[in-house]
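The following blocks contain the structures, represented as structure tokens.
The numbers here are math on the coordinates, done by the rules we state, and not lab data. All figures in this text were calculated on a predicted structure; none of them were measured in a lab. Cβ atoms are built from the backbone, for glycine too; each structure is taken alone.
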Structure 1
Amino acid sequence: MKHARRIALALGSNLGDREATLARAIADLRATPGFVVVDCSPLYVTPPAGGPPQGDYLNGAVLLSTALPAREVLERTQAIERALGRVRPDPVRWGPRTIDIDILWIEGECIDEPGLEVPHPRLEGRVFALRPLLDVAPDAAHPRTGKRYDVLPAASLPITRA
């Protein structure tokens with residue numbers, strides 16, 4: 001098994017009791033063998049990014065420490081999504097959902113595999129993912145280029161705390 005490293009997960013919800021769903025997701029992450037939850041960001045209220053008309057999201061991030069391979073982290077987070085009512089494949093691309101858990105960033109790793117791209121391919125332009133990431137890992141940088149995320153234009157965009 002690899003050495004433990006930091007992994008940032010994005011969490012989002014815009015259906016049902018969003019805050020309770022996110023709290024449950026965090027509790028499930030804490031209870032997952034092999035995961036150590038190091039930090040959680042505040043929650044933010046954000047409009048949907050694309051897709052059909054739908055309600056606002058609550059978004060946040062969780063910083064994990066784990067030695068598990070990225071593919072296993074993905075499988076475990078998708079199991080949590082299923083337990084919280086997420087249906088995959090999504091019936092509507094970028095449609096509303098009870099829960100969305102994405103791997104945003106893995107310290108020191110770039111991955112480009114079917115169904116798993118890290119850092120998240122749209123991280124750098126999405127304030128709803130970037131700001132929570134910086135809340136839990138203010139020193140996060142792109143693993144290939146070394147460019148810190150806190151200097152990106154999206155890092156200074158306005159965002160509303162829940």
Structure 2
Amino acid sequence: MSEYEQARPLPESGDTLEFRGMKLEDVAAIAAIEQEAFESPWTKEAFVNELTNNHFARYLVMVKDGEIIGYSGMWVIIDEAHVTNIAVRSDYQGQKLGQRLMSELQKVAVFCGARKMTLEVRVSNERAQRLYRKFGFEPSGIRPGYYTDNGEDALIMWAELQQAKTGDWAQ
């Protein structure tokens with residue numbers, strides 16, 4: 001397995017999830033999840049650009065039974081990771097898979113040398129904010145009018161990353 005490929009059983013179910021780096025052939029599935037999850041989804045071209053032209057980009061997919069059911073992405077610049085997106089297919093929401101995805105993303109960030117992680121989230125998205133708080137994110141400011149679809153503000157959140165989380169990815 002590569003540094004991003006990990007197979008782990010789902011808690012309480014015995015099912016196995018695989019986490020691996022996103023590939024170009026994954027883009028169509030990722031774009032479909034993006035359409036389900038976001039009011040202003042990224043295009044296929046945006047993901048292709050991230051995978052082929054952005055050397056700061058790190059994207060993970062979460063696979064169950066050969067199907068991509070979630071993904072996350074970030075840019076790692078020096079010792080900071082900036083989460084770009086995280087989403088789980090609507091059929092799989094409510095199963096704590098977003099937590100699994102965020103946990104894996106933080107492990108990869110640490111593996112890549114990050115000590116801190118940041119993200120923006122809609123001020124109205126309390127569900128996502130609760131998830132992020134579970135991972136040590138705390139509000140640090142507002143980006144007024146950040147979202148172009150409706151001009152909604154974004155809450156900026158930061159977390160210190162635990163360096164001990166490298167275990168699984170460093171092997």
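Looking across 1, 2, the calculation of mean count of other Cβ atoms within 10 Å over residues 113-120 that yields 14.1 traces back to 1. Ranked by relative contact order in percent (Cα under 8 Å, 6 or more apart), structures 1, 2 are led by 1, which has the greatest value.
Once distance in nm of label points 7 Å out along Cα→Cβ at positions 25 and 105 is computed for every structure in 1, 2, the highest value turns out to be that of 2.
Suppose mean count of other Cβ atoms within 10 Å over residues 81-88 works out to 14.6; of 1, 2, which structure was it derived from? It was calculated from structure 1.
A value of 29 for percent of Cα pairs over 25 Å apart, calculated from one of 1, 2, originates in structure 2.
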